Structure 1
Amino acid sequence: MHRAVAVSASLDLRPLVAILTARGVPHHITEESGKLVVWARSELEAELISEYFDAWQQGRLQPPEGAAIASSELLPVKGMLQNLVNAAWLAPVTVMLIAACVVVALISNLGVDAYAVRGLFFPELNQSGGLSGPLSVLQLFTPALLHFGAVHLIFNTLWLWYFGRVMEPELRSWRYLLIMLWMAVAGNVAQYVWTGATNFGGMSGVVYGQIGFIWVWQSLLPNSQLRLPLGMIMLFLVALVLMEVLASGYIASAAHAGGLIAGMLAGALAALLVRMRHR
């Protein structure tokens, strides 16, 4: 998603909503820290909304006669439902991944009943060292949905949301989904190659991939809004080393490292494509 306009919450945006609706411009409005924010699905639509807003404020553009926008159509519902609607609009892929992790955790009793979700384990290779079928291809990704304990689930999903809510709007959901799948598979393959085990799981490799992606992205595109404090990135890198040294037997460190490297490669490729497009 792309931020088009941010104004004081005291401003009545119903005329603007009527204008955008009449012209078929997709948009969504959220309330953040006392401001109303109008979001668009693309950079082009964000620029269009901004132009319509300026024209409306200057009196050059008025809503169609007879257009009526109810207050309930202007702003999201207050409270928890508002947060869910906003999240689903801004980062639908991230929300779906988190929901999938929660569903799998409920089915497996937070990983205690591993037998119930054995179909999500990393695939066993056949005698020739290859995958045995389409299901095995899917299983290259599915270990990322497995979590073993409440702390494991909460930690990973919170960080997944923290990074995903800024990555997904910047990249668009379909690109973001491809990148997330790539990082999950890379982390899972790295863990399997390093340990030979198939019964591992967790979204933390993807989380490290998100960090690696943003790190390289902001280095190559210094004017981009998709950024993380360098101190936070360094903290996660130090934590990766400490986990390997102090708890390698309990933590999928290879998945973390594999996801990080995959994210950095994806970030480099995506940023270079953006730079080439804007030459």
Structure 2
Amino acid sequence: MRNDEKIREMKIFSKRVQMEVVKMIAGLGIGHLGGSLSITDLLSVLYCDQMKYDPKNPGWEDRDWFILSKGHAGPALYSTLALKGFMPVEELATLNRPHTKLPSHVDRTKTPGVDMTCGSLGQGASAAAGIALGFQMNGKSNYVYVAFGDGEINEGQVWEMALFAGHRKLSNLIGFVDYNKLQLDGPTDEICKLGDVAKKFEEFGWYAQSVDGHDVAAIDEAIDRAKAQSEKPSMIVLNTVKGNGWSRSANQVGSHSRGLNEEELKEALAEMQAAIDSY
């Protein structure tokens, strides 16, 4: 278990990422807000505690890999990378503009620190399993982390990967489902009911857990448990709130893609700063 100071650091970092996300999207006028805000706690745990990486050498051979299979949540990853020194924070203002290094969906050929191009939902699954298999075959200790949206796991490609990774016992593969219960067109239960997601992955041969996706300590401990076993790939189902961090976007289908006007931006930043001040 991490000490109180480490937990506080991760909670504050998550809010700082959220603040950069809303500023980016407000500046552009529209963007994938809801699904970006719902994964900042995960990103904080990974980049503040769990992952091996080097901002000065993004291609470091011994790094851990993070694949954002829900590639439309790029603003959250870009903000994380900037705050960790992969690029100047000022560059975040170029989100999805001409000649930017920060496209709407993540692209490994454009952005330092982005390990895999994603956008077509499900494709990050196969990439993650293939990379993890490569590390396993070469006797490497690198971990591969991959984050999925809950709507994304409607895709058959995810379940093909799940079957393959379970069969190959890819214990260096740790996945996450951002289970915020809302996807582009509405509630996940109305569009394609997912049932017990953790149980489904267990049936495919995974070590599966379900935790509060906005509790950084719980996420951190779940990753520790995943790493403590060496027989199976791991899936951590994160129970989250779409648009978390700003009262107007929280648990709203419309927050999937929206903008913020000047007053809304001030309100969102104030709420996030108030959260930081309370830690």
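Bear in mind that the values in this text are calculations on the coordinates, not laboratory data. Since we're looking at a predicted model, the values are computed, not measured. Cβ atoms are built from the backbone, for glycine too; each structure is taken alone.
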Of structures 1, 2, which gives 13.4 when mean projected area of the Cα convex hull in nm² is computed from the coordinates? 2
Among 1, 2, considering only distance in nm of label points 7 Å out along Cα→Cβ at positions 104 and 168, which has the greatest calculated value? 2
Figure out for me which of the structures 1, 2 the number 25 belongs to, where relative contact order in percent (Cα under 8 Å, 6 or more apart) was derived from the coordinates. 2
Computed -12500 for helix-only ellipticity at 222 nm (-39500 (n - 2.57) for each DSSP H run of 4 or more, over all residues; to 500) - originating structure among 1, 2: 2
